[in-house]
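Dropping the structures in below, format is structure tokens.
Each reported figure results from applying straightforward, stated rules to the coordinates on display, with no laboratory input. Treat the numbers as computed from the prediction; the structure is a model and nothing was measured. Cβ atoms are built from the backbone, for glycine too; each structure is taken alone.
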Structure P
Amino acid sequence: MNQKRKYAKFLLEGCLNLTKNSKLFIIGIDLITDFIDLVIDEAHALGITEIKTLISSPEKQKELYLNNSLDIILESPLISKTMYNDLAKEGYAFLMLSSPLPGYFNEVSPEILNAVAQKQMESIKEYRHYQNKGLIKWNISAVPNPFWAESLDNITIDKLWDLIFDICLINTPNPRLAWDQKISKLSKRAKYLNELHITKLIYKNNLGTNLEIGLPPNYLFASAESQNLVNMPTEEVFTSPDRLKINGIVYSSKVLIHNDNVIEDFYLEFKDGRIINYDAKKGKDILKGIIETDEGSHYLGEVALVDFSSPISNTNVLFKNTLYDENASCHLAIGASFAECIQDGLEKTTEELLDLGLNYSSEHVDFFIGTSDLSVIAHLQNGQEVVIMENGNFVEG
């Protein structure tokens, strides 16, 4: 079995844990149809017969954006994602194949891109409910395309595939076993952080980050689960902060690619949880569009801790893909919280979660803050302080 087919098989069996009775929905772009065909072949081999696809054309989307009014663009079937809602209700597993095109939409105005992104997010609220409550299986994994490879420094598409196979442990004899072992380590790390009873985390580094993040009293750090690996790869332990207890300033440490547009060298300043100031050397209009999506997008929804010496970071490659770059670096996310990150959260209503300090938004955008000199200090309920991270890496308890 070649490595691409092995990867396709692993996404279905190792990440989504599918069987012959499963239903599968595959989302991707037309530049990766060869790989999508491999996934479909492997799904058929599993006995899966109910398979649907949504394959978009970036070229057609770009033409739509450049040659039409915003009203026409927003009504176009080329940007519609409403089928997500129906398929979530029907119990389909979602396989989202991320294949970035960094800078591809640079000619399109940020106003159009932000409006499209907001329309798409608003149109899939039912799907997001199923996703956030753990009612469906889903996974997002990366697939190379020539444009993505060309945007990276000295990386051919074959080299990019090899990096993905290494990072995702496809080159091991048994990727599923290898990931079980990694997840066990991450689960122990999350358990340790939960047992500390943290009230707040203090982040500092030489970029200028000096940020205090309060946690809800019943916070839960979580990590990937073997039954459904939602991100491939994953190196993080994560929780949701108290959205109203964040103060200070944080600087990005990596380029952020959002909807294939670049945001570079930016900072966010917080007071009582709300973003009160921000700037970027490049892509400020895109950043503004993220922050102004809705009320909740002015607050944070995720705190994720990742070793600076993670396998992805050690490649010294800036992947220009959030899925990979977020797992090379500590990161935060603007927007929606995770219900699973507070005790009994999956059983609570949105209003109850808001009362407990979690955030609600149609947006969720990760950005990267980890550096080789980052320190993270935890303040505990008993008044003690514990160093969680030093020089960018975990100090294990």
Structure Q
Amino acid sequence: MSDVLLPSVESAYSSPDAQGFYGPYGGTFVPETVIPALAELAKAYETALNDPEFRNELGYLLRDYVGRPTPLYKAERLAEAVGLGTVYLKREDLNHTGAHKINNSLGQCLLAKRMGKHRVIAETGAGQHGVATATAAALMGLECAVFMGVEDIRRQALNVYKMRLLGSEVVPVAEGGGTLADAVTAALRHWVERVEDTFYVIGSTVGPHPYPAIVREFQSVIGEETLAQLQVKGVGHVDAVIACVGGGSNAIGMFYPFLRNLPDESRPLLVGAEAAGLGIETDKHGAALTKGTPGVMHGFYSYLLQDDAGNPLEAYSISAGLDYPGVGPEHSSLKDAGLVRYEAVTDAEALEAFALLTRTEGIIPAIESSHALAMLPRLAAELGPDAVVVVNVSGRGDKDMDIVREAGLGTD
């Protein structure tokens, strides 16, 4: 059982104000030419949320197309292996397309259709958001282009093939390190040039307002389902809830309902696991919340890895979905308020957790999700052997087979 004193949500948490700020973080730091498009998006989003027809269509697709609700699985052998009383896994890996990303892509593509846009673009790192957006575009008859760094194209060849098979163009981005941050930069630049007919489906809780709020809304189904499923199972108390954090969409989707729906005295410890890469003492990591400082990138103000001149540094992670030098502004606010604890997990720890879940439960997780799973032994030591912990398994690991094979897993 945890005896950690948690701060009050009401006294510490604003979400967001009219200008898109979560405390000091967020906002709209973009060229003037993009402001009208963001205002149009904000108005269309607000109208859609209040339209029962929109909500019903999205609900139908999430249920009958995606396969929601995803199960909340009691992983008994995993719990025993890490020394915890109970571990529940929220199985977002069982969604259509294999990750939580489809929740948001469907919602945004529905918005695009509602706004009369015939073309969508997206950025992707691990490829799951790209596949999800390509899937939603194919379903709705939208033209689609996905921007992806050349290094991530190399690491995620299977997802690149899937996107092309679905009819989407994959646009290689060679600038910088050829990873997720560079893909976001290229997609934003392209969107500025084609805002009239193109909708930018941002994949995480990043970017200028209102994108962080939109992504949180469409991903909150994760935490809402988890709360309902815990109640059905008769679980009266949870000690901790864990999710991995890159830009932060699966984590905010899990955490937000716990923050808004539970009183302070009933709220579990919320833990975000970000990428320590080869170690936070090196320059090969993506731990923006652990080692970064506040600054502006991609249209918003948040913690990021930056040099003395304020230029974003290249992030690193074995996971293509966590090598982003920044983090969503809401996570920065939650960190400062003490409402979520953020810790960094190395490549080696993530790979060890990947192998452990695979061999104890027969579930092969994404390397991103493995960062969250790697927190279990730490929490067992802190909370004790009777603790109840929920982990968001944000995606499945078939996309990562080449990476784990190169790392030597499964060769003994």
Structure R
Amino acid sequence: MNPPVRGGGVILGPQGPEPSEAGRFGEFGGRFVPETLIAALEELENEFRAAWHDDAFRSEFSDLLGSYAGRPTPVTECHRLSDKLGVRVLLKREDLTHTGSHKINNVLGQALLTRRMGKGRVIAETGAGQHGVATATAAALFGLECTVFMGAVDVERQALNVWRMRLLGAEVIPVTSGSATLKDAVNDAMREWVASVETTHYCLGSVMGPHPFPWMVREFQRVVGDEAREQCRSILDGGDPDYVVACIGGGSNAMGTFAGFVDLKDTALVGVEAAGLGLETGKHGAAVNRGVPGYVHGMRSLFLQDEHGQVLEAHSISAGLDYPGIGPEHAALAASGRARYESATDDEAVSGFVLLSSTEGIVPALEPAHAIGWLERAVGDTIPSGSTVLVTLSGRGDKDAAQIAERLGSL
């Protein structure tokens, strides 16, 4: 385990725990893909393992996070929101990174790996568009060809991010199959990778997919939790938050945050899924609360499925949480009881969006607005008044402004 990197960039903590040799977190994870991808995944695992133990690679990654992505991001204490809710609320401000979300952390790491492997093209899937924008940004920085697959439904509701990706030089391919959302974008990206693996790296955007992606993406994102842990101790006179809360679709912002706190037994970890129109309606994305084990997108995890094992369509007002599964490390944390997974409806997310904006002057993306909306409901119930709560604000709300304005009936 390497010591922290201390150079001209961000301080990177030591590596986190690895999954099993088979790429498993408990009973979840693994590598379930066509034979044509096994060699590519083995190459990626070997290259990542070597890079992550290479001080020069980690130093360059650290420098990019500092000089390009704008890290470290601050932890902001929300005094007016805290007074309103009756708990002490701290926000980890991933909305302040370059491109406006946590996605840039993982993408810069994978872009460095792409160059290390001698490949000249990256492909990516995207839901809300933030991962697509981050990938297109890194491709422009490194001079890589870039193709982004995006569900046709998401192309419509995230037009600003589609424009940004194309401005950055990426090709954006609308996916019309299935529900035309994130799940289907992942399907098409994986098919494209099979066909072009010799020259192309698949820059997967979350802690999901076949091994080594869940582990690798968590490691690139753990800078969020490592920073937040030290920042909270500075604010809390050496103490730790009682609760660490993050929204969760595939789960990269939550896993990156949890990584900094998972060893603290007195800090509760809470992931907030999309309850959509309500868990009882079936129109939601709550894979932990309503899912069962299955094999999708190269991994064993929890997925929304019918009685025949067919994957169900997920629903969320948020394109980034509109996924019928969850990353395997989250499934393992849920199974062990180390983290718990709650949910917030579309209406609660909109309420959280408005609440944070009006009390703190911080406009969140719809994804972390789910965490704020859940917190608004949970205080006094599952979260005692007077608790200290750290919430990861995984992205800013520019991309959702038109959608929220239409829902609220005004511009």
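Given a value of 1.2 for distance in nm of label points 7 Å out along Cα→Cβ at positions 184 and 272, point me to the structure among P, Q, R it was derived from. Attributed to the structure labelled Q. Sorting P, Q, R by mean count of other Cβ atoms within 10 Å over residues 256-263 from high to low puts R first, with the largest value.
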